[in-house]
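For reference, the structures are reproduced in the following blocks.
What follows is calculated from the coordinates using simple rules that are stated; it is not laboratory data. Because the structure is a prediction, the values reported are computed rather than measured. Cβ atoms are built from the backbone, for glycine too; each structure is taken alone.
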Structure I
Amino acid sequence: MERFKNEVEAVDALKQAYQTLKQEIQKVIIGQEHIIDDVLISIFSGGHCLLVGVPGLAKTLLVTSIAKALGINHNRIQFTPDLMPSDIIGTEILDNNREFKFIKGPLFTNFLLADEINRTPPKTQAALLEAMQEHSVTAGGTKHTLAEPFFVLATQNPIEQEGTYPLPEAQLDRFMFNVLLDYPSVHEEIEIVKATTHDKTPSISRVLTASEILEFQNIVRKIPVPENVISYAVELVAKTRKSNPISGNIAKEYISWGAGPRASQYLIIGAKTHAALHGKYSPDIEDVQAIAHSVLRHRIIKNYKADAENMSTDEIITQLLS
């Protein structure tokens, strides 16, 4: 925080950077404002994000636009059934000196777009686990550290199940947010058609550098959190576990497995970021509630009764919040 005199000035600078970043992204992305917000919150929180939506909702364009505005290295991996772990991590080759040399794969970048991540088998999906949690890769017994900052933004198609492999819970839990993309409104779709059917392509300017992103992530970590907000977040997560004494009828009726401690951590760090991006110097309970669906959506496993009554995970979370 050397550039800033105090925490207040630092948070103000973060809010200004967020607004400028959002303006650049909206040159290309029409609508989807809450999606952009969630992705930027996950980035400034140092987390990863899973975007779930049907084809044609600009998931890939959103991610590439954000990468350009951030001004950091980015790679795209198209996940397919025949993709191997070495295609992501890299592989060892025998060089001209008859020594093994590690050739880095596309995982070695700041910003990784994992496109249609559920199209590849669990063996290949697992190649991301160490990178997402520890920001490193172990190959041939040697640990390789990834460059910072490092984010994974993955996309997934929820309607086409043929030839797909559901993400294991261990991998889902490594995503800070699970963000659902919906169809645009009629007005937004008219604007999309107008913007994409002529010969002009808007250019996105670089807003931040890698070092500035790391600096803002550090600022978020230093934001103080009141004890009652921490208690609220932890109790909210505890209420998803039907074995917990404080869980209510909702968990006992509709949930097989609840969220783990990572959910509590992400609720607090996400609430800090949400507060800072909206000009507040400390988060309150409303900031926790604002991100609760995105944090908990992929961490709650419904039971057969919830399926039989068409009770969605989002409806369960809404009832827990109320």
Structure II
Amino acid sequence: MEQRQPMLEVTQLTTALGSRGPEILSGVDLTLRSGEVLGVVGESGSGKSMLALSIMGLLPHPIAVRAGRVRLEGRDLLPLPAREMRALRGKEIAMIFQEPMTSLNPVMRVGQQLGEVLRWKLNLRGNAARAEGIALLRRVEMPDPQRQIDAYPHELSGGMRQRVMIAMALAGRPRLLVADEPTTALDVTIQAQILDLVRKIQRDDGMSVLLITHDLGVIAEMCDRVAVMYAGRVVEFGSVLDIFDRPAHPYTRGLLASRPSITAGNQWLSTIEGTVPALGQMGEGCSFAPRCQLARAACREVPPLREVGPAHQAACVAPFELAPSETTVNAMALGQGAPA
């Protein structure tokens, strides 16, 4: 397999509340290759959206990046002045937000909002901007784009609004697209259409995509590699095949076990006891230890990401080791009953 050059490199990224406040992201490392779809998955509160905002330079005050690097094709974005970063957004790197109704301006027509992007990024105005806007809406498979370009956001369905957001993100022809849970607010049928659309555009343009989601089905459908996040850290990183067939971290196995199955019958869904620790309430050592059945004395130290297979990393002192409850679940899945 040909080794593709990195499009995005995140190195030891630490984002915190103010200069002395608690850390929200802690030493995050990620690499996204050119033309690749990288999925970021984890529970709510694991730091996925904060990672996206840190990369985009859109953190709300007083949250700020405290340490680390974010390189886009070798160029470090963090030291850039605000003006240079604004010039990059939309043209080199663009973002789709998870709720289009709150991301679109409710008092501006679709064409006006697309026109703003086209004016700033491609220097298009008037009829040229309108024609390009219609072409963009047609590309994202908007029904009747000539009419919808004059619509207000509230006149569109959720799926149509998300198509507008994708069109706006594509308007500057970026090489990297950050998609922060782009289908969360949509029903299953429309979700599938939007995901197919993003994948088609990504393949046609050779664009890199950082896809943030809590939906493992979306990860399996869309991604080449996966980063599993928990409490502001990457706890496992590998190919989709590694994550789904050979999960090394107990948190990853817990997420996979919690998926509903049509073959489960009347069995209760598996759950991970407890919740993600709140900001400022992180204990010493491994942040997952309070919820982990495999926790031991060695977990009092924060485990680093380490190789557990070819291009497969996990931050765990006991990778691949099954807890008693996991052994029971696996045996029942194989029709062997509970172990004696």
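Out of I, II, choose the structure whose coordinates give P(r) over Cα pairs in 10 Å bins from 0, in percent, for residues 97-144 alone equal to 20, 52, 22, 5 when calculated. Please report the intermediate quantities before stating the final value.
On the way: I: 20, 52, 22, 5; II: 26, 51, 23, 0.
Label of the source structure: I.
From I, II, which structure was Cα extents along the principal axes in Å = 74, 48, 41 calculated on?
Numbers: I: 66, 47, 45; II: 74, 48, 41.
This figure was derived from II.
Starting from the value 0.45: which structure in I, II was FRET efficiency 1/(1 + (r/R0)^6) of positions 81 and 241 (r between Cβ atoms, R0 = 41 Å, to 0.05) calculated from? Provide the component values of the computation, followed by the final result.
Values: I: 0.70; II: 0.45.
Of the options listed, only II reproduces it.
Say we calculate distance in nm of label points 7 Å out along Cα→Cβ at positions 41 and 57 for every structure; which of I, II gives the highest result?
Values: I: 1.7; II: 3.2.
Once distance in nm of label points 7 Å out along Cα→Cβ at positions 41 and 57 is tallied for I, II, the winner is II.
I have 8.9 for mean count of other Cβ atoms within 10 Å over residues 193-200, calculated from one of the structures I, II. Which structure is it? If you can, show how the numbers build up before the last one.
On the way: I: 8.9; II: 18.0.
Going through each structure in turn, the value belongs to I.
Kindly point out which one of I, II the value -13500 was derived from, the read-out being helix-only ellipticity at 222 nm (-39500 (n - 2.57) for each DSSP H run of 4 or more, over all residues; to 500).
I
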